[in-house]
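Asks: Have a look at these structures, which come just after this line.
Bear in mind these aren't lab numbers, they're just calculated from the coordinates by the rules spelled out. No experiment lies behind these values; they were computed from the predicted model shown. Cβ atoms are built from the backbone, for glycine too; each structure is taken alone.
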Structure I
Amino acid sequence: MAHLTPLPKDTSPQLADDFAIFERILGFVPNSLLTMQRKPNIVKGFGVLTKAVMAEDGEVAPGFKRLLAHFASRAAGCQYCEAHSLIAAGLHGISEEKIEAVWEYQTSELYTEAERAALNYALAAGQVPNGVDEAVVRRLKQYWSDTQIVEILAAICLYGFLNRWNDSMATDLEEAPAQLGDKVLNRGGWTGGKHR
């Protein structure tokens with residue numbers, strides 16, 4: 001059970017545009033933001049950062065940025081964000097087959113070597129202590145430009161904030177991410193944990 005109850009979406013009318021950003025990303029306003037709205041400027045600031053990091057016109061595909069977020073969240077242990085990031089990946093162009101093969105990314109033909117290098121980087125960056133070393137970066141640089149690496153790390157870091165927020169708040173999972181977790185992620189040990 002969440003440590004703070006999410007407030008109704010209409011509690012802060014000045015956040016309507018900000019909440020709309022996340023409805024486009026996820027199909028709903030997440031409980032994390034409904035809790036966060038107690039300080040509206042934090043929601044506004046997070047919305048600006050999210051738009052910049054997850055921009056559709058970047059050099060890294062929007063759906064793949066959500067996969068990076070998933071792997072960073074997996075490393076951090078935030079089951080809320082693991083499920084949310086996969087919902088968003090599907091809404092932003094990652095096929096259902098590729099999402100269902102997420103546990104087999106190292107061997108599945110659905111994932112390229114470039115993707116594997118970036119996803120390994122996300123796992124290393126999401127760890128505490130940080131696991132990024134020269135070998136991980138060297139492999140990443142074989143496939144991705146410096147500009148793309150900045151976008152990759154930005155997606156990882158954006159979810160670093162969410163991982164801390166949602167695990168510390170024990171934010172309750174919404175229905176759609178909980179169902180995806182049960183369908184896909186439970187094969188790897190995902191239960192929803194404190195978020196149910």
Structure II
Amino acid sequence: MTKNKMEKLTPLVETKFISLYDATYKNKNDEERHWMIVSRKDYKTLNDIYFNNEKEKIDAVVIASLHKESKKLVLIKQFRMPINDYIYELPAGLVDPNEDMKTTLKRELKEETGLDLLEINEVNSKNQVYLSPGMTDESVAFVYCTCEGNVTDEYLEDDEDIEPVLVSQDEAKRILQSNAKIDIKAFIMLQNFVNLGENMFV
């Protein structure tokens with residue numbers, strides 16, 4: 001038997017923000033198979049990563065932030081089309097071309113919550129962190145930080161339907177015990193915040 005090996009990548013649907021590819025590969029029994037891959041990357045970029053050893057860059061930043069004045073966790077409640085409903089999430093956003101992670105972090109935190117970045121506490125910069133690797137190659141920098149200011153929705157883009165919220169430990173517990181829809185990253189952060197409070201940002 002051999003290891004699985006990708007042989008060819010074929011674009012099926014390409015759009016500005018997301019594309020669908022058919023990956024032809026040989027499985028460990030040397031049998032040809034196909035796998036559907038969703039990616040933020042264009043065909044040339046993804047093909048170069050798979051077959052020409054190009055370095056992969058992160059697609060987005062996920063922000064775990066503590067509000068300095070209130071000592072509360074920063075969350076957003078956002079309408080997401082695929083679930084046709086509102087869901088609790090951490091603030092996040094795509095890295096623009098030629099943009100560094102910190103610039104993306106500051107921009108997205110301000111845009112989605114109205115808050116200002118104070119200090120980055122920890123960046124998962126040595127690891128590629130993937131969101132759903134059975135379906136997509138999307139990878140993120142998961143950033144711990146502190147912020148300040150007042151929450152507002154005045155900086156949102158036209159298509160964004162977001163309510164920024166500051167959550168205490170008791171409020172985090174109530175959200176976890178409710179029937180609210182929660183993104184898995186926010187779910188884990190809420191659990192940790194209930195147990196550790198602001199100490200998780202030290």
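Asks: To which of I, II does the computed value -19000 (helix-only ellipticity at 222 nm (-39500 (n - 2.57) for each DSSP H run of 4 or more, over all residues; to 500)) belong?
Replies: Derived from the structure labelled I.
Asks: Right, something else. Comparing structures I, II by distance in nm of label points 7 Å out along Cα→Cβ at positions 71 and 111, which one has the largest value? The partial results should precede the final answer.
Replies: Working: I: 0.6; II: 3.3.
Biggest value here belongs to II.
Asks: Same structure, new question: For which of I, II does relative contact order in percent (Cα under 8 Å, 6 or more apart), calculated from the coordinates, equal 20?
Replies: II
Asks: Suppose you compute Cα extents along the principal axes in Å for every structure in I, II: which one lands on 57, 35, 34?
Replies: Computing Cα extents along the principal axes in Å on every structure in I, II gives 57, 35, 34 only for II.
Asks: Ranked by FRET efficiency 1/(1 + (r/R0)^6) of positions 55 and 79 (r between Cβ atoms, R0 = 30 Å, to 0.05), which of I, II sits at the highest value?
Replies: Structure I gives the largest value of FRET efficiency 1/(1 + (r/R0)^6) of positions 55 and 79 (r between Cβ atoms, R0 = 30 Å, to 0.05) among I, II.
Asks: Kindly point out which one of I, II the value 1.0 was derived from, the read-out being distance in nm of label points 7 Å out along Cα→Cβ at positions 31 and 87.
Replies: I
Asks: Let me ask something else about it. Looking at FRET efficiency 1/(1 + (r/R0)^6) of positions 23 and 119 (r between Cβ atoms, R0 = 41 Å, to 0.05), point out which structure of I, II has the largest value.
Replies: Going through I, II one by one, FRET efficiency 1/(1 + (r/R0)^6) of positions 23 and 119 (r between Cβ atoms, R0 = 41 Å, to 0.05) is largest in I.
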